[in-house]
Structure P
Amino acid sequence: MVKYEELYVEVKKMLSEKRFKHSEGVVKRAIEYAEIYNVDIETVKLAAIAHDIAKELSSEAEQDYIRKYGIVLDEVEKVNHNLLHAIIGAEICKDRFGFSEDMANSVRFHTTGRANMSMLEKVIYLADATEEGRNYEKECYVDTIKQDIDKGMVEVCKWVIMKLVNDNKIVHIDSVKCFNYYVNKNR
């Protein structure tokens, strides 16, 4: 398994200064959540710093990775290229950095979420949505997440889905399943 310091350097090479600063912010927020929910800090740091590793790949590089890893895209992923970085990033993290399946899934599902996420997946998903540098009101979400991570999942999923709907963008079925799962779990 890769060491955090080594991965930090590799991720920094692949991202712009702005995107890397966001990744550092996700690490910081993810540690806060991990401490509350007793998730291994070193694992959280690795997943958090790497979650956007493929975010700024060229279209050509994305296609190369899709071929290399035999990635099959669903209909939504074919038209919403903003989702590709999570899928490709998960494969890069497994292949190059020895990520476990759970760690890779935390990268893979940090954009859409999914039903029945592991605690690590929830920590990365929620830390990405609520890191300090985000330019929307997020402190109400942070407070909810720190009190009850599954209620936090409902609120953040709802916000993400509503934003997509309001912007007339396609909502991935994984996001809908994520929302439905955590609403039902919180009943």
Structure Q
Amino acid sequence: MPLPSPNKDIDPSRVIFLDRDGVINHDSPDYIKGLDEFHLLPRSLEALALLSRKGWTVIIITNQSAIGRGLISLPGLNRIHTHLKKTVADHGGNIADIFFCPHLPEEDCLCRKPKPEMIRQAAEKFGIVLNRAVMVGDRATDILCGQNAGCGRTVLVRTGAGHLTEKQLAPTDENPTRIADDLYDAVKWIVQ
């Protein structure tokens, strides 16, 4: 099978994968089920704009089992993502794509993080050099997904579930490359 042709609009060695809930926007134990529950975290818009100014491509990689649970429809999720992309663009940033897993954890699908399938799909679509890519998340599944996909660096943010994840990962060999207070703090380190 021929290799995918690289996307001319991106630098395949400057790609950042971001988890959504708890990293870009507030998370909820009851899931984000509509636009009225979707609230951006402080400094996330500034972080996304900084990435765009520095030539980084942003791709969101997110588990969205609320679909499989019947809590939100696919059109409802698409409305949230359209709103997010527009809001980010209005503030000088860009989200190149969003990959999501709609399945329940017990379905044992191929795409749910920590499995790396969503990142692999993105890499194939955009011709990404994975060992130069960065995965940022607030949960162990995000860090493991990045590691399992072969991302060169992983960053755990302390927002969302990050404080708990930091304690959970401390005694293991699954530590992220870096721990940051929030997405903006992570991005400042990444773009240096």
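When relative contact order in percent (Cα under 8 Å, 6 or more apart) is compared over structures P, Q, which one is greatest?
Top value of relative contact order in percent (Cα under 8 Å, 6 or more apart) goes to structure Q.
Rank structures P, Q by mean count of other Cβ atoms within 10 Å over residues 102-109 and report only the one at the top, that is, the highest.
P
helix-only ellipticity at 222 nm (-39500 (n - 2.57) for each DSSP H run of 4 or more, over all residues; to 500) was computed and gave -10000; which structure, P, Q, did it come from?
Derived from Q, not from the others.
Given a computed value of 3.9 for distance in nm of label points 7 Å out along Cα→Cβ at positions 38 and 70, which structure among P, Q does it belong to?
Considering all the candidates, the number was obtained from P.
Each reported figure results from applying straightforward, stated rules to the coordinates on display, with no laboratory input. In this text, all values refer to a predicted model and were calculated from it rather than measured experimentally. Cβ atoms are built from the backbone, for glycine too; each structure is taken alone.
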